[in-house]
Structure P
């Protein structure tokens, strides 16, 4: 049964679409953002590697890596971003690939939510890839108005990801999200029906 990758850009609505799609399909879900959050919060080896690379400036008052501080550090310096990725990405990849192997063995469905799916070459292990996209101006508006990021930070994060146009060209399915959640829900139902027909 299928291992399906879902990706997009920051603030394109990928998490919302993933939630809607999961309501339609019998999928196990891997959330790479949640995995990173858990690693930063509880994995001592990850903490030690981050402190060694970035110093205490990357940590909060309890000595744990702080996501906001890390974001400010790494998106101001590409070499630092690559250093952080070298710490986190191998662990994240190991976790979702283990779930993918289990799904293929047991006949289950796995939906792997990976923001940097194409950037890390993960598409090679997916049966299908979904890209959730929107207009660049919509992304920027969501990041600055809804998430409160400074425009410079928002632009840096967007620039660090593969261009959405390239992602949509590579995708098996493209979900466009410049509209409402109701519209997104309709797209989730259409896609779920298509996937069920293909993989039944």
Structure Q
């Protein structure tokens, strides 16, 4: 299963274009601009648009993805924008970040099998310093009605309850289901159902 997903993303990223564009996700951009730069972990970072943006603000960026092709394009973009990112090709299920290390951990349209999603979320929380933030935007279950991107398997989409349960130990700062209009490269275009979440680890 995991090899299938790795092959899927390597194939998708193999196109010359940046399939989700080179500019950061809008929600991530809004939220990261509010924070003082520190250490940040980007999970499922793909072609690097969000990692490169964070680095341009002065963040010390660790990015993780299973796709070697994604890393290649992220390094291309970081070179183009003259910033430095640390990018690790790892299986997120077996990857364990340093504990109590990051000021922020970011999930932007990271969709995993439910049992593994819980494991990855717990590792993300453990990797946060006291007062650190989780920033998350994912497709909600209703995204199955739209053709603007995301998995076509409803089991890979989130409900508000899923997010609430996985991050219940955090202090919720923002937590909403929204209908937005995506404009992120070729594969994220049009009306979309998303969940937007920001949570803080207890100080």
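When Kirkwood radius over Cα pairs in Å is calculated for each of structures P, Q, structure P gives the greatest result. Given 0.75 as the derived value for FRET efficiency 1/(1 + (r/R0)^6) of positions 19 and 83 (r between Cβ atoms, R0 = 25 Å, to 0.05), which of the supplied structures P, Q does it correspond to? The read-out comes from structure Q. Consider the structures P, Q: one of them gives 2.4 for distance in nm of label points 7 Å out along Cα→Cβ at positions 147 and 179 as calculated from the coordinates. Say which. The read-out comes from structure P.
Calculated for structures P, Q, relative contact order in percent (Cα under 8 Å, 6 or more apart) is largest in P. Have a look at P, Q and say which one yields -9000 for helix-only ellipticity at 222 nm (-39500 (n - 2.57) for each DSSP H run of 4 or more, over all residues; to 500), as calculated. This value belongs to structure Q.
Any read-out appearing in this document is the output of simple, stated calculations on the displayed coordinates, not a laboratory observation. Just so it is clear, the model here is predicted, and its values are computed rather than measured. Cβ atoms are built from the backbone, for glycine too; each structure is taken alone.
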